Structure 1
Amino acid sequence: MVTFLAKLWIKNYRDTENPSVREAYGILCSIVGIVLNLLLFAGKYLAGILSGSLAIMADALNNLSDAGSSVVTLIGFRFAGRRPDRDHPFGHGRYEYIAGLVVSFLILLMGIELGKSSIDKIFHPESMEGGWLVILILAVSIAVKFYMHRYNRKIGERIDSSAMKATAMDSLSDSVATAVVLVCTILYQVTEWNLDGWGGGLVALFIIYTGISSIRDTLSPLLGQAPDPEYVHQIECIVKAHPEILGIHDMVVHDYGPGHRLISLHGEVSGDGDIYVLHDVIDRIEQELHEKMGCEAVIHMDPIAADDDHVNAMRDKTQKLLQQWDSRISIHDFRMVEGPTHTNLIFDAVVPQDLAETEEEAKDRIRQIIKQLGEEYQAVVRIDRFYVK
C-alpha cells in the first residue's frame, strides 16, 4: 500500500537521495502510521473493555503512544527538510536523528510503565472475560503491526532513515508483544489460567529491550559515528579512478543528516605536474562526488616527489617495517632531509583507532622501528588515526 501511495503522491519517488523526496517518504509513512495506530488503539481498547485484561489495555495504550511517535517522526522529517540558513549552513538533517531518538525514548518509557502495571497485576490478579471477538481483534492487530514493520523497514533502508528504522523496530516489538497477549488470552479462554500479569511483563521486557536498542542506534550518528566502510570505499574508487591521483589520505566524513554529508580528503599528485591541469582535475572530482554520492567534497591537493627513486624506495621500506608491527598502518607525506650526521624521515603514520598505544607511545615505537634502517635515520612522525569500522 505504501509503495502504491508513494508512486501516486511522490514525484520522482525513486530519487531517494533528493531531500524533498526523503521528506515526502517520511511524511507519507508517518501519516499511514498515525491512521493505522489509531485504528489499532480503538480496536484493542474495545477488546480490553470486553475482556478486562490489563495486558490488552496496555497494548492499546502502546498503540496510542505509537501514533504520537509517528507525529514526532512527521515533525522531524518536516524540520529535517528545511533549507539551509545563515545559522545552519549545512541544513537541518539531524532533526531526523533527533526524531528517532525521541521515538526510542517513548518506546522505553512505555515499556517501563507497562512493567510496573504488570508487576502489580501478578500480585493482584483480576478475573478476565474471554471471547473470540477479542482473539480476532488481537490476531488482526498482529498482522497489521507486522505489515507496518515491513514497510517501515523497507522505506527506512531505501532512504537510509534512522527514524524510520526505529519505527520499524517498534512495530516489530508491538507485533511480538500482541502475540504474547494473544497466547495468554487463548490460554485463559481454554484453561482459565490467568497469565495476564506475566504476559504483560514479558511484553514490557521486550519493549524495553527494543527501546534501548533503538536509543543506541539513533544516538550513534548524533555523537559522530565512524562512516560506513562501503561509503568510504565508493569515495576512494571515484577519486582513484583519475590517473592524476596517486593516493589519498586524511579523509573525513562529516554527517549532518541523511543526504547532508561533507567530505574532505587529501589527494596526492605529482609534484612536477602542471598545477592548472591538476587543479582542474580536483574540481572535476569534487563535482563527480557531488553528483554520484550526494555530498559536498573538498579535496586538498598534496604534491609528492613521484619520480625520486631513492625517496620512493625508502618510503616502501619504512611502510613494510611499520606493517610488521601492525598490518593496518600506512604512511603518507613522506619526505627525506639528509644532513651531515643523520637523515630525517618525515612522514605521517595512519594508525587504527583501536591501537593500544597512546600517541606518544606510538611515536616512540615508530622511532625505534626506523632505527632498523640504520642508526643514521631518525623519524619525525605525526600520528593520524583512521576511524572506518
Structure 2
Amino acid sequence: MALTKITPARKTINIHYAIRDIIVVADEVKKTGKQIYYLNIGDPNVYDFVTPPEIVEAVVKAMHDNKNGYSPSSGIPTAIEAIKRDANRKGINNILDVFVTSGAAEAIEICLAALLNAGDNFLMPTPGYPLYNAVESKLECEPNPYYLDEENGWQPDIEDIKSKINSKTKAIILINPNNPTGSLYSKEILEQIVEIALEHNLVIFADEIYDKLIFDNQKLTSIASLNQEVSCVTFSGMSKNYMAPGFRLGWGIVSGKGEILNDYIDAINRMLRSRVSANHPEQYAIPVALDGENLHLIDANSRLQKRRDLVYNMIQDIEGISLVKPQGAFYAFPTIDVKDDWHFCIELLKATGVVVVPGAGFGQKPNTKHFRIVICPTEDVLRKSFELIGEFYSNYRRKFL
C-alpha cells in the first residue's frame, strides 16, 4: 500500500504564536551579520534580571534532599499553603481549591478544558495573550473576543462584553495587568465584570501573573477579592514576579461557592491526576518566594518603570506612533499609522535588526494597527532601538503610505 501524506488535526490550523514566529525571520537576519535588538519576548532572564538567589537555593536544597520523584498531583502541601496565604493577602478569602501546575499556561489550559465542550465559547480580551487563542483552537471552541478600549486606557469595554454573551458562553478571561498593553484594570470596571459574571453564571479566569509588577505606586485589585460568591479561578506563577520562567511553575486558586463549583473542581483535579504532577523540587521555592521579603521586586519595578518612561517619552517624538502609558507588567503596545503591522515589523527587522511583534498577533480592533515591545531591555538598548524605529518609520511612511 502506498503511503499518503499525514493530515494534521483541523484544530491545529489556527494555532499561531507571533511572539516566537517573528524569531524565524530574526534568525535569518542575524545570519547576515546585522546586530539584533530583541524587544519581543517577555522573559526577564534574557535581559538583565536574575532569579533571586534564595529561590535558587531552595530548589538546589530540595534536589540534594532527593525531592526528585513525583509530587502530589495538586502540588506539595507547603507550596499550596503559601499560595493560600498570598491569596489571602490579596483579599481572596473564600478559597475552595489550590493546585500547582507546569507554568500558569498549564493551569489555564486545564481549567478551560475542564469547563468547555466543543462549540462552547469564552470571552477573550482583545488584544490579549496568544495562549488563549491556541487553547480555543485545541478545544474546538468558537472565537468570542471582547475589546479593550484604547481610548479608556485599555480598560475592558463593558458594553462590548455584554453584547458578546450568548447561550454557549461559559467564562470570561481577564489579564490584569494586561499583556500586551500593560494596562491595570480599575476597581470600578472589575466590579461591573463581577456583576456580569453573576448574572450569566460565568466563571471568571483572572490571569494575574504580573500582579506584583505594578508602576507609579499603584496596587492591583484582585477581582476574586471583590465578591465572595462569584466563581473565579485566579492564576499566577513564578515566571514573571520571581524571574524564573524556566522553572515552569504556576498555580490556580479556585474561589466562590462550593455548591456551585464542586463538580467543576472535581473535573479539574481529575485532569491534574491524569498528567501526574508539576516539577517537584522547584515547588520548594514557592513558599520561599511568596513568604519572603521580595526585595528584588523593589529593584525590578524601579528599573521597569524607568524603562517604561524612556519608551513613552521617545515615542512622543515619533510622528504617527502613539502609546497609552503602561501601568504594569513588561510591555507597551503602541498604535502605529500603517496599512499592515506584520509588513511593518518584518521590514523594520530586516532594515534595523529591531525585533518587535505585530499587533495582529494579539488581536486588535478592525482598522487599527499596533506593535508590542518588551520594556525589559536595558535603557541603552531601548534608546538605540527607538532611535532606529524613528528613523526607519519616517522613511517607511513615505514609501508605503
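Bear in mind that the values in this text are calculations on the coordinates, not laboratory data. Model, not experiment: these values are computed from the prediction. Cβ atoms are built from the backbone, for glycine too; each structure is taken alone.
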For the read-out helix-only ellipticity at 222 nm (-39500 (n - 2.57) for each DSSP H run of 4 or more, over all residues; to 500), a value of -12500 was computed from one structure; give its label from 1, 2. 2
Quick check on the output: 0.85 is FRET efficiency 1/(1 + (r/R0)^6) of positions 149 and 197 (r between Cβ atoms, R0 = 25 Å, to 0.05), derived from one of 1, 2. Which one produced it? 2
From the coordinates of one of 1, 2, semi-axes √(5λ) of the Cα gyration tensor in Å, for residues 165-220 alone came out at 24, 12, 8; that one is structure 2
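Comparing 1, 2, where is relative contact order in percent (Cα under 8 Å, 6 or more apart) highest? Kindly include the intermediate steps, with their values, before the conclusion.
On the way: 1: 13; 2: 25.
Structure 2 comes out on top.
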So distance in nm of label points 7 Å out along Cα→Cβ at positions 157 and 373, computed for just one structure, reads 4.8; which one of 1, 2 is that? 1
Rank structures 1, 2 by mean count of other Cβ atoms within 10 Å over residues 85-92 and report only the one at the top, that is, the highest. 2
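Out of 1, 2, which has the highest value for Rg/Rh (Cα atoms, Kirkwood Rh), for residues 173-292 alone?
Numbers: 1: 1.40; 2: 0.98.
Sorting by Rg/Rh (Cα atoms, Kirkwood Rh), for residues 173-292 alone in descending order puts 1 first.
Match the computed value 64 of percent of Cα pairs over 26 Å apart to one of the structures 1, 2, and report its label. Walk me through the numbers before you get to the answer.
Numbers: 1: 64; 2: 54.
Label of the source structure: 1.
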